[in-house]
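Below you'll find the structures, each written out as structure tokens.
Computed from the coordinates by the stated procedures, all read-outs in this text should not be read as laboratory data. Predicted, not measured: the structure shown is a model, and the values here were computed from it. Cβ atoms are built from the backbone, for glycine too; each structure is taken alone.
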Structure I
Amino acid sequence: MKILVCDKTESEAIEKMRLAGLTVDTNFEITAEQLPSVLPGYDGCVVRSRTKIRQPLIDVCPNLKVIVRGGVGLDTIDADYARSKGITVMNTPQASSASVAELTIGYMFALARNLYKAASTVKAEKWEKKAFEGDEISGKTLGLIGIGNIGKEVAKRANALGMTVIAYDPYVKEATGVKLVSLDELLSQSDYISLHLPKTKESADMINKTMFSKMKTGVRIVNCARGGIINDADLYEALTSGKVAGAALDVYSEEPPTDWKLVKLDNVICSPHIGAATHEAQGRVGAEVAEKLIEFARK
């Protein structure tokens with residue numbers, strides 16, 4: 001089986017695939033314009049966030065049998081269409097869960113203690129100690145919208161920190177250490193709200209002006225899931241009105257953003273989609289990609 005690895009993947013994983021008998025080529029810089037002339041020569045491909053596999057590309061790849069996305073979501077792939085063409089589509093849903101969960105918890109601490117502002121003033125040679133009285137997260141209620149692999153990892157850590165954890169997820173019936181509630185209950189009870197769900201037609205702009213109106217005044221919001229689940233304009237309004245005290249964003253409707261207005265607000269802290277960007281997660285992602293492709297080739 002001939003595999004094209006389109007995005008950066010651990011060298012150990014690539015070597016493991018080759019030792020198992022797969023022919024593996026790498027082109028970490030391949031462009032969308034080059035793919036239609038290159039990918040048809042392969043049986044499978046490995047992608048991360050950078051490379052998109054859409055219907056027009058699938059249509060010119062009659063030999064394609066398997067697509068593996070190194071990461072959690074499948075939003076960079078027209079997965080349903082690929083499957084309708086008999087192509088197996090897989091991802092690595094657990095490999096980066098701990099890393100994203102840790103970033104989420106780190107963001108909650110940063111919001112609670114005004115760490116970004118405090119660090120910025122000291123770097124500017126200011127000593128504004130009295131300006132940065134924060135809050136403890138212990139004793140606060142964390143509402144998780146989505147309680148899959150990452151949500152469960154966040155809940156585990158939040159419980160250990162003394163938070164009350166509630167969650168809304170219509171696809172989950174029970175979760176350890178978490179009280180499952182309706183979305184309206186979650187919005188009205190939570191001091192912190194963190195998103196851990198895929199972006200779909202149903203979840204796009206899910207957190208909007210109507211939802212903000214149901215939240216506590218002074219709520220803090222973390223999004224390390226997918227951009228576009230929160231309506232940017234409505235979040236901007238909620239942040240500038242004081243309804244939302246602060247937001248932490250690792251993902252955006254456009255990546256990179258073309259409108260920087262939201263992230264420039266003083267009560268927004270942000271990062272460039274680094275949730276899975278740890279040495280440990282990258283190693284686990286690569287290992288899981290290799291295992292899935294080797295298993296597929298043996299069938």
Structure II
Amino acid sequence: MTSYLDQFIQMLRSEKYSSPHTCSNYRRDLNQFHAYLQTRGIGSWEQVSYNLVSEFAASRFRQGRKSRTISRQLSSIRSFYQFLIRNGVVSKNPAREVSAPKSDRLLPKTCDAEAIDRLLRLDADSDSLLVRDVAIFELIYSSGLRLAELVGIDLDDIDLAQRRLVVTGKGNKTRHLPVGSKAVGAIKRWLGLRPDYASDIQQQALFVSQHGKRISPRNVQSRLGQLIRRRALDQHLSPHMLRHSFATHMLESSSDLRAVQELLGHVNIATTQVYTHLDFQHLARVYDAAHPRARRKS
């Protein structure tokens with residue numbers, strides 16, 4: 001059974017151009033499903049029925065897994081069975097009609113502009129790695145980048161004179177993005193220091209580690225945590241929250257949903273519409289505070 005799992009993951013890499021993170025999620029979900037099947041004495045994918053998939057989902061729910069997690073696992077199983085059908089291993093998809101318990105839609109967490117200003121300031125005593133870090137987070141917030149897109153940027157992908165950036169996102173799709181003036185200035189400062197770390201002229205990554213290698217997603221996350229502690233910010237903040245903040249602040253200022261969809265690289269505009277809910281919450285707070293018939297008595 002595991003050989004088909006390996007073939008499926010290889011197909012995701014070679015045909016779908018799925019990111020390592022996506023492939024890792026698929027493998028984890030399917031390994032958990034496979035382990036469950038083994039406890040039920042199932043020895044082949046052909047033996048799996050609707051009831052077995054439904055019982056797996058129910059068992060995950062009893063273990064305290066969130067509905068979103070169960071939905072993702074069911075989606076992984078459905079995709080895997082479509083792969084098996086195309087390869088003539090099975091004739092039907094037992095997960096096709098199975099659904100996870102319904103849950104409330106979770107809105108992405110964001111950071112306000114004042115906190116981002118505190119996070120991204122440079123002090124007189126800032127060392128070269130801090131200059132690099134500020135350039136990284138300025139660029140994520142400036143252009144709404146995913147973490148995987150950020151670490152994949154090469155020197156030739158960015159034109160500072162034209163303030164333009166080319167990134168490769170999900171599904172190997174290319175986007176052309178504007179870069180804000182703050183990010184341009186931060187990157188220029190980093191490029192002046194980059195040769196101290198990237199002595200190998202073959203290294204084309206825009207952002208490198210202190211060892212001269214392309215910076216890793218884990219390194220970026222770790223450095224953001226250090227920067228938050230240095231700035232004494234009283235909130236958790238991730239690179240993806242900077243992307244969420246970019247989208248929310250853009251919508252608050254422009255209300256142009258289609259433009260934000262293009263900037264974020266969302267295939268479906270429904271994915272982008274979640275930010276309109278955040279924008280409405282902001283408007284509702286302003287309304288409650290300002291309207292004479294909405295203000296609450298102290």
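Consider the structures I, II: one of them gives 3.2 for distance in nm of label points 7 Å out along Cα→Cβ at positions 196 and 260 as calculated from the coordinates. Say which. The value was obtained from structure I.
Out of I, II, choose the structure whose coordinates give log10 I(q)/I(0) by the Debye sum over Cα atoms at q = 0.13, 0.14 Å⁻¹ equal to -1.05, -1.13 when calculated. Checking each candidate, the match is II.
Here the criterion is mean count of other Cβ atoms within 10 Å over residues 28-35, and among I, II the highest value is seen for II. From I, II, which structure was log10 I(q)/I(0) by the Debye sum over Cα atoms at q = 0.13 Å⁻¹, for residues 68-179 alone = -0.68 calculated on? Label of the source structure: I.
One of I, II was used to compute mean count of other Cβ atoms within 10 Å over residues 4-11, and the result was 15.8. Which label is that?
For mean count of other Cβ atoms within 10 Å over residues 4-11, the value 15.8 is produced by structure II.
Each of I, II could give FRET efficiency 1/(1 + (r/R0)^6) of positions 44 and 148 (r between Cβ atoms, R0 = 41 Å, to 0.05), but the derived value 0.70 comes from II.
Given a computed value of -10000 for helix-only ellipticity at 222 nm (-39500 (n - 2.57) for each DSSP H run of 4 or more, over all residues; to 500), which structure among I, II does it belong to?
It traces back to I.
Suppose you compute distance in nm of label points 7 Å out along Cα→Cβ at positions 12 and 36 for every structure in I, II: which one lands on 4.0? The correct label is I.
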